[in-house]
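Trainee: For reference, the structures are reproduced in the following blocks.
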Structure P
Amino acid sequence: MTTRAEFLGEIRREMAKTPGAFPATPALRPARPAEVAETIRRELAERWPETLERFRQEFERVGGVFYRVGSIDAVPGVVGRIAREREARRLVAWHPSALGRDLVPPLRSEGLDGEAMPPGALDDPRARQALRERIAAADLGLTGVDLAIAETGSLVLVSGAGRPRSTSLLPPYHVAVFDRTALVESLAQVGVLLEAWHAGEAPAGRGAAINVITGPSRTADIELTLTRGVHGPKEVHAIFVEAPWRG
């Protein structure tokens, strides 16, 4: 019988074979996370081009597809092209209050059958179930991004009013839209920002889930045959918008 020490030792030996792996070290919780978060934001305002380029490299390395456009008005055209190339028609999107812009009308002009999420929670269980079924039947899920982590090419999405997590998890194609305000350099910075977000009383409408998405869903069976899209989207697309559009 394998002991716990032997089991963990085998994991460490296998992890040591992975090229590019970096050692994990614990980070101290800042005494004033809001002040540290503000410093991070101020510094990133100057370094965002380099941070974006690293995010692009890491995002593509984990299987994501990256786009860059000048303004939010160009996003529907990109999404429409993604949909046509995949013969996708049905789209669900975060509510305009969560996304920062109502993109459903221009997406309909691109030939998509689009639906925005309701602005808040649904009290009726039957209505919630019906909404979940419509999301599961959609081809594309369009969301914003709360944080884009350059170090790992990951997208961080916080659930809440108008932004159910199922929008990014159930459709086979996930399209995420973000600007420079979402960029962070490292997981350590993410920890500081999360501490700052959760200081004090939670704002109305904040959900309970924080999803960290690193590339498409991947699942391997016992024979290590890799399959995409079994437990989430089989494709993840990120559209960077150069001009911030949210007030």
Structure Q
Amino acid sequence: MTYCLGLRLKEGLVMLADTRTNAGVDNIATFKKSHLFETAGERMICAMTSGNLAITQAVINLLSEGFDSPMTGERESLYTVGSMFRAAELAGEAVRKVYQRDGDALEQQDMQFSCGILIGGQIKGRSMRLFQVYAAGNFIEATPDTPFLQIGEHKYGKPILDRACSYETPLKDGVKLALVSMDSTLRSNLTVGMPLDLMVYKKDSQATPMCRRIEEDDVYFQMIRDRWSTALRDAYRAVPPADWLS
């Protein structure tokens, strides 16, 4: 399992992914799930993946190396698409292409075709956007009303985003929210694990995003974990007991 989240805020993008893969209690490994497709000053696209590792790696390789699109008839990759909407379409086509190749073989082995992708970024002269691509190849987009998207083991980290994240949330606060959301998931699900990959991009900057690998001993993340735990305990203790209890 995994947990990846993306925040599309007024000031920019925050995207965060764990790195744990789990094929059983005795087969746990670390694999990068955050992938950057960048041409300096022209485009910045970040794709984060969840699901079957063989499937997601195949999809990312197709998006990087390019393939003949059944929609356009041209060879395209995330380095050549003209808009973020087209990037999401291409990601969906790549997912379907892998399914056409491997779907039957997976079913014969009683294995589910599992793949989720968050794809966000900006191409020069176009809007900054964030999409979630499903295993069927279709996708949805983050909006000002719902400015965050999640894939993988999302239920533990969703409450903090529901309560505190809005389109107007400053970029620096978005980083804090993403890390608190991830910490909540790490504490409740052993199939999500460190290290973490964080990407922060300022809207319309056309600059290389801030990318950071967060290890277990990261001072800032440890501070986030400790302070959030303390704040939750203090808030719980501050709530008065029910007046109908004897």
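Trainee: On mean count of other Cβ atoms within 10 Å over residues 130-137, which of the structures labelled P, Q is highest? All intermediate terms of the calculation are to be shown ahead of the outcome.
Mentor: Values: P: 14.1; Q: 20.2.
Structure Q comes out on top.
Trainee: Given a value of 1.03 for Rg/Rh (Cα atoms, Kirkwood Rh), for residues 74-161 alone, calculated from one of P, Q, which structure does it belong to? The partial results should precede the final answer.
Mentor: On the way: P: 0.99; Q: 1.03.
Working through the options, I get structure Q.
Trainee: Comparing distance in nm of label points 7 Å out along Cα→Cβ at positions 90 and 122 across P, Q, which structure shows the greatest value? It would help to have the intermediate numbers written out before the result.
Mentor: Numbers: P: 1.3; Q: 1.9.
That would be structure Q.
Trainee: When semi-axes √(5λ) of the Cα gyration tensor in Å is calculated, the result is 32, 23, 16; to which of the structures P, Q does this value belong? Intermediate values should be presented prior to the final figure.
Mentor: On the way: P: 30, 24, 20; Q: 32, 23, 16.
Checking each candidate, the match is Q.
Trainee: Same structure again: Given a value of 2.0 for distance in nm of label points 7 Å out along Cα→Cβ at positions 194 and 210, point me to the structure among P, Q it was derived from. The partial results should precede the final answer.
Mentor: Working: P: 0.4; Q: 2.0.
Source structure for this number: Q.
Values in this text are rule-based calculations from the coordinates and carry no lab data. The structure displayed is predicted, hence computed values, not measured ones. Cβ atoms are built from the backbone, for glycine too; each structure is taken alone.
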